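Throughout, read-outs are computed from the coordinates displayed, never taken from laboratory work. None of the values given here were measured: they were computed from a predicted structure. Cβ atoms are built from the backbone, for glycine too; each structure is taken alone.
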Structure 1
Amino acid sequence: MLAINEIFEKNPTTIKNYGIWLRYQSRTGYHNMYKEYRDTTLNGAVEQMYTEMASRHRVRHHCIQIIKTATIPAKLCKRESTKQFHNSKIKFPLVFKKVRPPTRKLKTTYKASRPNLFM
């Protein structure tokens, strides 16, 4: 091995669908697998894959071989967990919006009433 160079994304601010084909060694043998992730960079998608494989399958990172990675268009995605975000009218609730005092002088340690943390 002569050099290891990181290839940066051309547009790391837009979210994309990534497909990862991998092979891993478990306690019973070798298994092939295809996973889909949504992320802004390929490095982020690979990091999600390592985290998920460690949590769901108890596979260490040195037992995983990445065979191929690709950016997948929305119409070719297979997994429901990825397809649920392809709706153009998707909305997320604003939770835990805490009202802050305008100045530090008006900050108190204890309040007489509980904060309203939902909209």
Structure 2
Amino acid sequence: CNEHLLCPPHMFWTGWGPWERCTAQCGGGIQARRRTCENGPDCAGCNVEYQPCNTNPCPELKKTTPWTPWTPVNISDNGGHYEQRFRYTCKARLPDPNLLEVGRQRIEMRYCSSDGTSG
């Protein structure tokens, strides 16, 4: 620059801002931080930077329903019958227990003789 021409303003990046909130509570997410170009729009480089965050595995959650009541399934010739009941269990690695849905079914059976004993 000389004394007869105006010098263009010096463009520069501001310092990086704070890291934003991670996109995941666990199991791996991404977070960003930003900076601004001062005195113009054409600073060399990027105005945003990304990094992985919360890479620790989510805890394993387990949810089980209560057993259903016993219900007769079939009756044998001697008057006894089989009964069964159900419950469902689900396990998954999730950040929030409310996201866990119960799925797999478990069945128990028992035989009840005509004299009222089970075996």
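Quick check on the output: 56 is percent of Cα pairs over 22 Å apart, derived from one of 1, 2. Which one produced it?
1
Of structures 1, 2, which gives 0 when helix-only ellipticity at 222 nm (-39500 (n - 2.57) for each DSSP H run of 4 or more, over all residues; to 500) is computed from the coordinates?
Only structure 2 yields this read-out.
Given structures 1, 2, which gives the highest value for mean count of other Cβ atoms within 10 Å over residues 15-22?
Working: 1: 18.2; 2: 12.0.
Top value of mean count of other Cβ atoms within 10 Å over residues 15-22, among 1, 2, belongs to structure 1.
Kindly point out which one of 1, 2 the value 2.8 was derived from, the read-out being distance in nm of label points 7 Å out along Cα→Cβ at positions 23 and 71.
Working: 1: 2.8; 2: 4.4.
Of the options listed, only 1 reproduces it.
Where does the value 24 come from, among 1, 2, when relative contact order in percent (Cα under 8 Å, 6 or more apart) is the thing being computed?
That value comes from structure 1.
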